[in-house]
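Pasting the structures here.
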Structure I
Amino acid sequence: MPQPLPNLHHLELFYHVVKAGGITAATRSMPYGIQQPAVSGQITSLEKELGVRLFQRRPFTLTPAGQELYGFIAPFFTKLPEVASKIAGKASCHLRLAAPAMLIREHLPKVLVALRKSNPRMELSLMEAGQLRTLELLELEEIDLAIAELENNAPPGIQCEILATLPMVLLIPEGVKIPKGGIHDLVDHYPLIRPPANTAVSRLFSKGLERAGLKWDSKIEVTTIDLVQAYVSQGFGIGVSVQAPGVKFAKDIRVLDLNDFPQLIIAGLWRGQIHPLARKVVDGLKKMAKG
């Protein structure tokens, strides 16, 4: 039967005791507070686990077994603060972020340019992802910050901050007159182009239709808001979209505001304590949204 591995915390205490030259001295020099009886008790437990005596208490002297154990663990605990600091330093300069394609293309570059000037060592991992995928990446801790649509409360364990609230709009191709009756006069006459039914934009649009007592089934579903505009420009129908700050639609497209429809909320989401660079991105996007 293999020998059980010693408790790592007990080994750390033993390292500090040897380095300080005794239990009493160790309690005064260790980087965290612990009382002498607790140290003595845990060192005794370590000796029982190993079945040997590690040092003589008075005067303090390592036994041969204690010398061998200290020689093995000392390099690890000696270098641990330096390695931890190095890793933390690299992590603080590397931001992993997932967001919709439109935000990565239209809005993030302006924020990141300013951020790079104040953080020249910054490293970025940018991932294009929709609402569900960004939340999956966040749950798996594969990203530090998610920018995504927020329809309800954030999932348990996820922190969030609203960045912008975007009004819903209809995109109308050239040659189609905007009727006086608004959306009511379009429903029965033109094909509807929208993102997939499981996206936040389409769900919010459906809620708006329901409130207005309307039914308008989509004839064309496309994967992104960008493709909605592209197919509207080609005259395939009326498109569902949102009005984002600073984003202009093509010249051959006119916009019908859907003032009575729910608005799309864009939020920054993260787990635990927010990454320092993520904090700056969130603040930059909020400032941009305010104009």
Structure II
Amino acid sequence: MAERRPTAYVLLGPTASGKSGWAHEVALDNECEIVSMDSAQVYRGMDIGTAKPSAAERRAVRYHLIDLIDPTESYSAGKFRDDTMRLVIEIARRNKIPLIVGGTMLYFRALFQGLDELPAADPAVRASIDREAAQKGWPALHAELAKIDPSAAARIAPADAQRIQRALEVFRTTGITLSAHHSGKRQLLPFDLDVYEMIPESRAELHRRIEERFDHMLKAGLVGELRELRRTYALDPQMPSMRAVGYRQAWRFLEGEISEKELREAGIAATRQLAKRQLTWLRSLPDFGPAEWLPNAIQGR
């Protein structure tokens, strides 16, 4: 008899929507293991600014794809897909339920649709792009990208340094645009996906949650955490880890570029922009069930 295909349950939502707490409660009640779909939680030592589950929560529920690499290293959507494909099968074989939770929509697209093969990172090209950005600013490089690859530029914010750099890097190393690399063909998974989403009832409520969340991070010691990371690792502000919301603004504060008040304002504004981009991604996806349906779906599997 053929082995039954497992089902991985997915909970999507913008930052500060409450999905992580909800998922933890669902996991406690339903023998789940959680696979984090968060591009910042992979970094060791970046705990406060990424809102990682606490030690007590991680003792109660098994979490995966957290604390994988040092902040000087890089992680990719393709690596997330490979790791998640392996983990879902392993979790199912333990007779547990795989629950994938997060808001990194590029990672979800990699899992849901698959990604075409892209060239490996080229340190020399990246360094060249970084030098240009230091001279001209990222909005100017975004304008250059818009001429080369209008479709990619339309999806990328003018200040999104990491994604602008990658799109330009792909074109400069291959002569082919990032958009041309993506075929949009869905690659088959060895399991089924059952997807749900948590969307706040109003934008005002989401903004309130974002402000409350960032204030909590500041009180919990976000700046001190980054100070310790800078002592421990050879970091620079262009590394993917240091471009994460919260850390990017805290870096500027430690460099004396902004005040404590400006740090708070910039952090909240950046988090709002992140949530706006996540909601735009969600609107581009098929309609999925609301989060409140998730527990019944798991129990009725």
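Here are a few things to note about the model shown:
- Read-out helix-only ellipticity at 222 nm (-39500 (n - 2.57) for each DSSP H run of 4 or more, over all residues; to 500), computed value -14000, structure in I, II: I
- Parent structure of the calculated result 28, given that relative contact order in percent (Cα under 8 Å, 6 or more apart) is the read-out and I, II the choices: II
- Test item: log10 I(q)/I(0) by the Debye sum over Cα atoms at q = 0.10, 0.20 Å⁻¹, for residues 9-144 alone calculated as -0.41, -1.24, pick one of I, II: II
- Cα Rg over 2.2 N^0.38 Å from the coordinates reads 1.01; which among I, II: II
- Top of I, II by distance in nm of label points 7 Å out along Cα→Cβ at positions 113 and 137, largest first: II
- Answer label among I, II for the case where distance in nm of label points 7 Å out along Cα→Cβ at positions 177 and 281, calculated from the coordinates, equals 4.8: I
- Which of I, II yields 20.1 [mean count of other Cβ atoms within 10 Å over residues 17-24, calculated]: II
- When mean count of other Cβ atoms within 10 Å over residues 33-40 is calculated for each of structures I, II, structure II gives the greatest result.
- Answer label among I, II for the case where mean count of other Cβ atoms within 10 Å over residues 129-136, calculated from the coordinates, equals 14.2: II
- For the set I, II, ranking by distance in nm of label points 7 Å out along Cα→Cβ at positions 81 and 201 places I highest.
Computed from the coordinates by the stated procedures, all read-outs in this text should not be read as laboratory data. Model, not experiment: these values are computed from the prediction. Cβ atoms are built from the backbone, for glycine too; each structure is taken alone.
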